[in-house]
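Input: structures, listed below.
Read-outs throughout are calculated quantities, based only on the coordinates presented, and are distinct from any laboratory measurement. Fair warning: this is a prediction, and the values are worked out from it, not measured in the lab. Cβ atoms are built from the backbone, for glycine too; each structure is taken alone.
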Structure P
């Protein structure tokens, strides 16, 4: 079973699906759906149409250059069938696919990390610029803490006054 790629959007075409267009010079164009076929007939450039894989690769949204893509290339060399070589090839294809998925995931996360860092820098600048508008929740806690300290000090002062009721100070001399 051969899985082809759409000429316009590069998505996969399974057997029995899609449209084939054969030009006068015997060049075959395969399309996954009528949307791609219509865009091709309108002479749209796949690298400028935002939903295609070609656009995503040219803009840098997807991994474009990687050695794992070399395995996907078509080779026009006939190979004598051997069950052993084909079983090894299938195993290798599975390994290559897992490696490619891991690398693409890492590439996307790296791309998103840059955006996150820029967003954090922008947020810090905005906070520094509009610091007067922000009232910290910790400021309320500090104020409550200061009020408690003031209350404790006033309690201590009143206790000290109660202890000193019988003591009279006269010209620096303490009398009871």
Structure Q
């Protein structure tokens, strides 16, 4: 019975995530829980039980999307690139792929939780790449990474809002070109 319940929860969460991506990309981040539930084909109660709040739905949806972003640690190492180059360009490509969704969630209500999800994903990627290389960041360096990634996500968010067809990959290349030499 527990396994059947787990699958039902997974299906509900997947339906809510898919509905949220479509609704937010189409109408913006101010969609309500009832709209999300209706689009997902589940009850409003099920959405609240699985996520707790609309902001948490947006964060969980973002985390779900980011989970599919392939990091490139091996390619970066083989090509002599920095950990930043292994992590940030794939995220920029991903944000461009879901441009309408990210434009809405990174600038609308609940944006801080969503920005934190993007930052946390990038930081986890940086840690993974550095651990593979045996250059794991400690204390102050980890905090420096968080500060830098928050700033980069802010610049990406601003660019998304201000320029409909912003070249995020180019922006990330430009921003990280000097970063690798100065902090890696």
Original post:
With mean count of other Cβ atoms within 10 Å over residues 13-20 derived from the coordinates and found to be 12.9, which of P, Q does the value describe?
Top reply: P
**OP:** Supply the structure label, taken from P, Q, corresponding to Cα extents along the principal axes in Å with the calculated value 123, 47, 26.
**Re:** P
Original post:
P, Q: which one has distance in nm of label points 7 Å out along Cα→Cβ at positions 45 and 133, as calculated, at 5.2?
Top reply: Q
Original post:
One of P, Q was used to compute helix-only ellipticity at 222 nm (-39500 (n - 2.57) for each DSSP H run of 4 or more, over all residues; to 500), and the answer was -17500. Which one was it?
Top reply: P
Original post:
With relative contact order in percent (Cα under 8 Å, 6 or more apart) computed per structure, which member of P, Q shows the largest figure?
Top reply: Q
